[in-house]
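See the structures that follow.
Values quoted throughout were computed directly from the atomic coordinates according to the rules given, and no laboratory measurement underlies them. Since we're looking at a predicted model, the values are computed, not measured. Cβ atoms are built from the backbone, for glycine too; each structure is taken alone.
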Structure I
Amino acid sequence: MLYTSKSFDQPSVTTFDEFVQSADYSLMDTLNGDPDAIADGEDHQARQVFSGHFVPVTPTPLVQPEYITHSATFFKELGLSDGLVHNREFRQLFSGDLSAVHEPMRQVGWATGYALSIYGTEYTNQCPFGTGNGYGDGRAISIFEGTLNGQRWEMQLKGGGTTPYCRGGDGRAVLRSSVREFLAQEYMHALGVPTSRSLTLYVSKTETVSRPWYSQDSHLRDPDIMVDNPVAISTRVAPSFLRVGQLELFARRARSNAHPKALEELRMIVSHVIEREYQNDISQELAFGDQLVELAQLFRQRFTSLVANWQRVGYCQGNFNSDNCAAGGFTLDYGPFGFCEMFDPVFQPWTGGGEHFSFFNQPVAAEANYHMFWTAVRPLLAEDPSALEKFDKVRQGFADEMQKQIQNMWAGKLGLVEYNHELTQRLLQLMVHTGVDYTILFRELSNLPEDLSVLKKSFYVTTSPELDEQWQAWLKSWHELVLQEGNLADLSAKMKQTNPKYAWREWLIVPAYQQAMEGDYALINELQEVLSYPYEEQSQEIEDKYYRLRPQEFFNAGGVSHYSCSS
């Protein structure tokens with residue numbers, strides 16, 4: 001499901017006061033706060049949180065914030081005036097200073113706890129207390145919830161300072177990771193992939209933090225130097241930031257009878273997920289058990305479609321734990337992500353991720369996360385055996401639904417009405433043996449070529465006559481099938497709306513954040529423009545710069561082909 005609003009021709013929110021008036025805090029008003037929390041939100045030390053759905057916490061403002069960019073596209077969808085980014089109070093708010101806000105907004109934000117599971121295995125050892133009660137939003141602080149352009153949105157500062165869940169971290173995000181996340185969210189939206197969105201990006205003129213990273217021309221697996229990075233705050237936006245890991249947390253508490261209200265708090269947060277993410281799809285008139293069956297079906301449909309879309313555009317989540325898994329079924333938390341350039345089914349940009357979170361293994365990781373969702377919600381159906389049976393059947397059907405979505409995706413990329421297993425597998429084998437650029441190959445196929453020479457634009461190596469013969473034979477078989485699909489001009493146009501021309505290429509992103517560290521934001525703006533229209537033909541100058549193979553020097557390059565999770 002894509003979360004979009006009809007854009008206003010003229011912005012309806014042109015002043016800071018008008019923005020403030022749109023606030024409405026359903027999460028804080030209907031769910032339980034941590035009873036041990038500090039009322040004014042000055043709660044910045046790592047500690048255990050034993051109950052409650054959120055902790056009130058104030059962000060830590062950037063020192064001397066400077067505007068870098070905003071998403072004009074998203075501002076228009078929300079009905080916000082572009083001029084707001086230069087408004088003093090607006091800049092204060094989205095660089096972490098809530099002192100200028102007034103009712104109905106609040107001068108306090110909130111952070112949430114969640115559980116950690118990796119591939120369906122529950123963990124607590126990453127919590128500094130060994131209990132799981134210290135795991136949650138360590139540097140992500142929500143500061144706004146309200147209705148804009150007829151839809152409810154939550155706005156969250158990434159890098160907004162420490163919370164009780166900081167686990168000893170500094171609560172900051174560096175400019176490098178902030179630029180990447182800002183650009184990636186809007187690029188994914190332009191690709192038609194459900195995702196959180198980017199609102200604003202501010203950087204401190206003076207505040208820095210030190211992070212491990214890669215030295216110039218490093219080909220090491222892990223970072224080898226410490227780098228002082230400018231501190232930045234990006235604002236990400238979604239209908240909610242409710243995650244599978246949050247449902248897990250409350251299910252674990254209910255299972256262990258952690259406190260008398262544990263099961264009630266699980267029911268409350270599941271109801272809140274329905275209200276925030278599925279309100280238009282699940283009738284409140286249904287019995288609660290039937291609502292949960294509907295939730296399981298809808299989440300399964302969104303989730304399997306999402307992962308198929310990831311494979312369609314070459315995206316790899318890198319670290320696909322349940323705490324990075326949005327209960328609304330969209331892409332969330334752009335940490336160690338990457339986009340596959342030279343095709344590799346086990347492509348994995350994160351050095352800590354392993355093959356289990358690799359490009360083609362994402363459907364399996366998704367099922368593990370869906371299993372944790374099913375496990376978390378299931379206790380609420382203990383007294384409704386009829387609904388429980390239906391609920392379990394939805395879980396049992398996940399693999400079949402995932403396979404159907406993946407097969408439909410491959411059919412779409414190849415311009416076929418139906419999935420052809422033999423043809424698709426032969427192509428994937430040729431892609432691996434040859435070393436092709438994932439994006440360029442499918443974009444060139446979208447021109448419906450009959451001769452292999454057209455596709456060689458996507459090849460990273462010089463092929464042999466034998467391999468060329470295999471490619472030409474595959475191309476002939478594919479073309480014979482495509483000819484049966486009807487009007488070729490219409491088919492080519494449809495394929496070009498499935499197979500993007502412009503891909504995320506890390507070696508073109510790196511200069512943008514490097515130049516931004518010197519105060520030059522021009523390349524960020526250029527990338528915003530190019531990545532906003534990934535399916536469109538653009539100027540020859542843009543094509544020459546962005547539609548090309550990765551240069552040899554960027555293979556196995558630290559911080560480009562692979563990177564650590566430090567951000």
Structure II
Amino acid sequence: MPAGSLTTAQSYLTLKRAFSAQADAYLPFMTFFGVLGLLVSVLIVGNVVSGAVVSGHRHIGVLKSLGFTPNQVVAVYLTMVSIPAIIGCAIGTLIGNAVAGPILKVAFSGIETGRASIGMSWWPSVVCLVGMPALVVIAALIPAVRAHRLSAAQAITAGSAPQTGRGLRIQRRLSGTRLPRAMSLGLGQPFARPGRSLLTMAAIVLGITTVTLTTGLTSTMVAYGKAGKGDGSARVDVQADAPARGQNAPKLSDRQTEQRLRSLPGADQVTARALTKVRLAGYTQTVFTNFYRGDTQDLASEIVKGHWPTRAGEAAAGPAFLNQHGLSVGGRVTIQLNGKQAPVTIVGELMEGNAQALDSNWQTLTQLDPTTQAAEYTVRLARGADAQRYITAVKAADPALRPALRHSDDTATTTVVGFASVFTVLLTVVAALGVFNTVLLNIRERRRDLGMLKSIGMTPRQVMVMTVSSVAAPGAIGGLLGIPLGIVAHRLVVDRVGVISFPESMKQVWHMPQLTALVLAGVTIAVLGALIPARSAARLTIAKVLHNE
């Protein structure tokens with residue numbers, strides 16, 4: 001083509017990225033919480049299944065004494081754990097497929113999909129149906145193979161014979177400290193089963209990572225919801241566009257309306273806005289452009305890069321518009337209106353914005369169409385001003401004006417915070433269940449020890465202290481390890497929300513009181529998970545233990 005004939009060019013990858021922009025906004029949240037949920041599930045499955053095999057040594061001994069071969073014993077346990085795993089995976093896959101459809105519709109709503117089909121692929125369901133049962137079998141195979149080597153006598157007496165090893169040595173060392181005896185015994189218990197204790201601590205780490213991520217997201221989204229709202233003063237939107245049939249036309253001109261709105265009691269700032277459709281040179285679709293004049297301080301506070309457009313030929317846009325058109329701050333486009341065109345430089349990036357909308361100023365509009373009138377005015381009232389009284393005054397000044405009190409719309413904040421909170425509760429409960437399972441297995445294996453301790457005078461309260469202390473240290477360590485992981489996850493999530501560009505001030509949300517509370521949250525998760533088994537251990541009678549022996 002002749003030189004200079006090309007107006008603009010755009011890669012198909014840019015359009016592809018724009019097509020999935022809204023879905024990509026959900027992706028960081030879904031991915032991180034999904035990965036955390038999978039990791040916690042893997043840890044819990046491994047802990048529960050391997051613990052079930054270990055605690056069933058007596059049953060294994062009985063089977064062997066009845067004539068079962070070692071391979072048959074392994075087959076019995078693999079079948080026992082595989083059946084609930086397959087049922088659970090089938091139910092979970094059905095629920096996941098049922099929920100995925102509505103979520104995909106929301107994620108791709110408002111998009112002209114053409115011939116593209118939006119739906120679930122077949123392979124995630126296959127991976128779920130095959131992967132998790134395989135994981136369960138592997139988790140059960142390791143302790144089952146180890147147990148099948150035991151003789152019938154060894155398997156039957158496993159767990160009832162006195163325990164020796166690293167845990168007992170550490171308990172003896174702790175007994176020389178000034179800690180209460182019940183607490184020193186509890187702190188030494190995790191070393192008796194280090195593998196099981198590490199799995200439990202890993203579940204707590206992931207639980208605290210989730211809590212930390214949710215805390216950071218909540219603080220970021222709350223700050224985002226308050227952006228551009230100044231000191232919290234009320235705002236009134238006044239419509240002054242072309243009247244519908246049967247309605248009176250405004251008595252005042254555009255400039256007179258702005259002056260009257262400023263003069264009414266209670267008004268602090270007034271911003272006029274004209275909304276028009278313009279064409280971008282080189283693009284087939286039209287875009288909306290907001291042209292502002294007056295007080296634009298609140299609008300300028302939403303700029304995260306660059307500055308608010310203050311001169312003719314300047315504009316600002318949100319990340320969705322910039323990504324869809326392959327632009328960034330400093331980029332240039334040419335807008336066309338009523339046969340005229342004007343080059344525009346992108347001088348600012350907004351926190352958010354419509355993918356089909358630009359923001360500019362009145363000077364740019366004057367170059368294109370000086371006759372355009374403002375269609376809407378936003379009035380920020382002074383602090384303490386009566387909004388209803390101001391609305392009444394506007395109607396009295398010009399009955400054709402349509403004032404309305406603006407209600408804050410924090411849908412995005414509510415959605416993200418609610419979504420994250422639900423996942424946090426679920427993963428915290430699962431982490432607490434992992435602690436519950438570990439403590440329950442430890443109590444079953446140490447019934448003889450508990451009976452002996454009670455026979456020499458340990459009270460039920462001391463038994464509870466010992467049991468809870470056994471998970472308090474892993475809980476505290478899990479809290480210390482989970483906090484930095486949660487902080488890193490928070491930064492990765494907020495930096496990858498394509499439709500919102502968060503300023504640095506909204507990412508720096510961590511303070512010492514929050515971090516201290518998060519460390520204590522690890523201990524809380526551990527204690528809550530251990531509380532019920534600890535109470536059952538405290539109620540264990542000496543006679544019942546001796547009867548089982």
Structure III
Amino acid sequence: MKVFTWGKRAGCLFAFCTWLLCALADSAAREPVSIAPDVGPADLLVQPVGKNWPSYNGDYTGRRFSSLSAITVRNAGQLRAEWVFHAHNSTRLEVTPVVINGLMIVTAANHAFALDARTGRQVWHYARAVTEGLIDDASRHINRGVGVWHSRVYMETDNAHLVCLDVRSGHLLWDVAYATGNKNYGATSAPLVVQGKVLVGTSGGDDGVRGFVAAIDADSGKEVWRFWTIPRPGEFGSSSWPGKLYLHGGGTTWMPGTYDPELNTVYWGTSNPAPDFDGRVRPGDDLYTDCLLALDPDTGKLKWFFQFTPHDLFDYDATETPVLIDAVYQGQSKKLLVEANRNGFLYLLDRTTGKFLSALPFVEKLNWAKGVDDEGRPVRAQVEPSAGGTRVCPGYAGATNWYAPSYSEITHLFYFKSLEQCETYFRTPQPFAPGRTYYSTGVKHIPGEDRQRFLLAFDLNTGQFAWRYPQVSNSWSAGGTMATAGGLVFFADDSDSLEAVDAANGKPLWHFNTGQSIDASPMSYGIGEKQYIAIAAGSDIFSFALPDPSQSEQLTPGEPE
């Protein structure tokens with residue numbers, strides 16, 4: 001019989017206890033973080049964002065700047081993937097995750113997932129079947145994210161319903177249809193929550209619908225106001241829409257806007273007119289298409305508008321993010337609005353009045369306009385779609401597009417991605433028909449025509465570009481940017497990678513190949529002393545962090561929770 005001494009027994013017991021404690025600690029670390037569901041006005045007003053990322057653009061300004069600084073120029077090369085979450089029902093995620101107190105909420109088609117932001121573990125899942133019979137963008141069931149208010153989560157569906165979910169369980173609280181009367185309506189955006197109202201828009205600007213922005217009461221789901229972007233007969237701007245064409249004029253609102261609480265003004269962009277390429281049936285400027293709208297969030301009344309591309313013939317939507325920046329402009333402190341527009345010009349406006357300040361071309365391939373006059377109106381060239389085909393620059397994808405720009409509070413540079421490309425535009429008359437697109441006709445790539453994408457950094461102080469970083473691949477990307485207090489710009493490149501560059505000079509520092517096309521924009525969040533970077537790629541959500549918080553710099557003291 002083998003006899004154990006007490007020393008051996010004590011050693012075994014000590015080893016077992018040590019293992020048990022480590023196992024319990026590891027298990028506790030992997031338990032879902034406690035959910036603090038109350039997201040009130042103060043949480044949405046924080047700027048710049050820190051540990052939380054409570055809306056599509058982080059905060060109301062659209063700057064996509066994170067105050068977290070643990071990841072820096074010096075240690076960015078150590079970033080590694082912490083976890084990956086796979087969404088089984090979509091191969092093209094365009095969502096920006098929302099993170100509140102360690103809970104991440106993402107969408108894929110008509111599904112919403114709540115995840116433990118430390119581990120990627122699923123907390124709850126809301127599922128709604130995709131809608132059959134949709135067309136164009138809506139038929140791809142794209143969804144870009146959620147809005148949050150107190151204990152509720154809001155998501156637009158592919159057929160333009162707004163659903164309200166309980167943030168603690170994902171249970172459906174209510175479901176309202178906010179776009180009816182035309183089966184060509186869809187929705188692809190993330191809602192914007194302002195003062196207890198959920199602001200929503202629709203897709204379908206190429207499909208013969210009448211665009212609008214609507215405000216839905218966050219508690220009841222009842223409509224508070226609606227602003228129609230295509231005026232009806234007798235209203236200002238209606239001369240462009242003879243007969244019943246106003247019902248099919250486009251001007252949809254398929255990206256979330258931004259908001260200035262001090263001015264109590266919402267800024268929302270509108271899409272192209274319809275039919276896209278045949279302007280002969282819609283004479284004049286075609287208001288309010290390709291516009292930036294300044295709206296009163298209490299009433300929906302229009303304060304001012306600025307039209308980037310009057311009588312658009314090229315599908316140059318103005319749904320790019322209007323970024324709100326307070327800066328000195330020509331020696332005076334200004335409330336600026338900066339937008340890199342799809343038409344190839346970068347605009348600076350006074351966001352208090354809508355006054356045009358300046359415009360600068362940011363692509364070399366630009367032939368539809370010769371420049372911009374003193375009022376901000378483009379000086380048109382004799383270029384338009386034709387039956388035989390016309391070479392137009394920028395092409396159908398635009399000189400930039402919906403993918404997110406950003407602005408650094410450290411460098412005071414504005415970052416966005418550009419595309420140098422031309423295409424052949426064709427025009428053929430086409431009547432509107434339910435269930436069909438309304439382009440009148442389309443575009444073709446030009447054989448042998450090179451295209452090139454860049455990450456650009458614009459200096460508001462000098463009015464010039466500080467640097468540009470060229471992409472080395474000809475594959476496609478619709479990924480955007482994010483700047484951080486660590487002196488970095490994160491962006492999705494054309495080689496299926498998330499990259500980090502030095503925000504001051506564009507020097508590449510780190511990249512991670514996801515193996516999938518990236519059609520979304522990055523964000524950052526913090527848990528404890530750890531900073532994370534997350535992005536959607538293909539059908540997956542990736543989250544990255546430094547290997548050990550002790551090897552990184554601490555979060556900036558006093559940064560917003």
Legend entry - Which entry (I, II, III) yields the derived value 6.2 for distance in nm of label points 7 Å out along Cα→Cβ at positions 126 and 374: II
Legend entry - Source structure (of I, II, III) for helix-only ellipticity at 222 nm (-39500 (n - 2.57) for each DSSP H run of 4 or more, over all residues; to 500), computed value -2000: III
Legend entry - Entry that produces 18.2 once mean count of other Cβ atoms within 10 Å over residues 62-69 is calculated, selected from I, II, III: I
Inset, instruction - Figure out for me which of the structures I, II, III the number 24.5, 104 belongs to, where Rg and Dmax of the Cα atoms in Å was derived from the coordinates. - result: III
